[in-house]
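What follows are several structures.
Read-outs throughout are calculated quantities, based only on the coordinates presented, and are distinct from any laboratory measurement. For clarity, every value in this text was computed on a predicted model and none was experimentally measured. Cβ atoms are built from the backbone, for glycine too; each structure is taken alone.
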Structure P
Amino acid sequence: MPELTLRTFIAIELDEPVRDAISRVQGKLQRQAPHGSVKWVAPDAMHLTLKFLGDTPVSRVSRVADALAAACAGFAAFDISVEGRGCFPNLRRPRVIWVAVRDVGGKSLAPLQAAIERHVAPLGFPTEERGFSPHLTLGRVARSAGAAEEAAIGQMVERSVVEQIGVQRVHAVHFIKSDLRPAGPVYTVLATVELAGQDLPGEPQPRP
């Protein structure tokens, strides 16, 4: 009998003020987009994903949690800023509308994500080949959207001026289970790791 699996990922949760600010930006774009051309993501469902694990055997859940704790060791809390906008793969062929996430200090977010990749890889979760591009997905262009609608969406995003949406302090990283349901995904936190390292300049140092 095959082992039970959970759909999981590792992410940073967003504060309510940031979610509210994103919702306002999203609302402005929604009013400008061709009707029905974009499936918008509910702000309550947004996370800054650091590693999508996918199907995770139940027997490995505790090992993933331990690996996450090891990866986060030595990292102190840091600030992120939500700002800017864009599309994947590009503005001419938009499939995903996003806002960017920046590491305010420039020394923690990318190293933290890389550490998580390194620590979970031995558990059967290969390192992502694409470079880490921290972002939050606002919406996905509908598959039914035609070329004219895609062009209109790309032009809408290009015209939009999205400066700093919000700043928040990142105190923890979460290991999350996602249950896909008709009404939308339901998220359950399986483990939380606090960023309790010393707040020192330079690269995070491992705990002794």
Structure Q
Amino acid sequence: MKSEEIAGKLNSKIVGIAGCGGLGSNCAVALARVGIGTLIIADFDVISPGNLNRQYYFRDQIGQKKVCALTENIRRINPDVKVIAHDIRLTSPDIPLIFKGCDVIVEAFDLADQKEMLLESVITEMASVPVVLGLGMAGWGMSNTIRCRKLDNIFICGDEISEIGPELPPLAPRVGIVANMQANMVLELLLESEGKMKNDL
């Protein structure tokens, strides 16, 4: 498929991203670079100095709302991408309202209970929408443990093992791998939506 064909297929697609931290910001930028039509992003947090070791923000954006800074960064990369930003701490009732009309939803939360909340909401209210989940990316090295696995309409990216903690922090290389793997899975879902997915997950 040529670049023009890819762009033609993607410019009408809508992708939701729940969380704009390490996974969400990097995944959003990757999708913007390939010309996704619309990104719906949601996060309540502000950028702190500790975020800069893995999140797609800049030092002069410290203190800004993540959704505002990410919207600006995407605009600078690809102004043709429409960004709909929600400055909100997502709860279960918000999910079907904010991400209504999305072709795919990317889960990019830090905490397990948030991941569970999103999955339950989508399964209950939006069962036909695929969810691309990030799970297991802490630390460094171990690149060959990162994979993507299909579970019904859920696509899990990561090693599914490494939990973030004081001795195993989230760092740019592994977080970036998983975020870009999520973006790659979104592309696969969107570009192969008219036929069978090529890869056997």
Comparing FRET efficiency 1/(1 + (r/R0)^6) of positions 90 and 114 (r between Cβ atoms, R0 = 25 Å, to 0.05) across structures P, Q, which is largest?
Q
Test item: helix-only ellipticity at 222 nm (-39500 (n - 2.57) for each DSSP H run of 4 or more, over all residues; to 500) calculated as -8500, pick one of P, Q:
P
Comparing P, Q on relative contact order in percent (Cα under 8 Å, 6 or more apart), the highest sits with P
Winner on distance in nm of label points 7 Å out along Cα→Cβ at positions 146 and 170 once structures P, Q are ranked, highest first
P
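When Kirkwood radius over Cα pairs in Å is compared over structures P, Q, which one is greatest?
By Kirkwood radius over Cα pairs in Å, the leading structure of P, Q is P.
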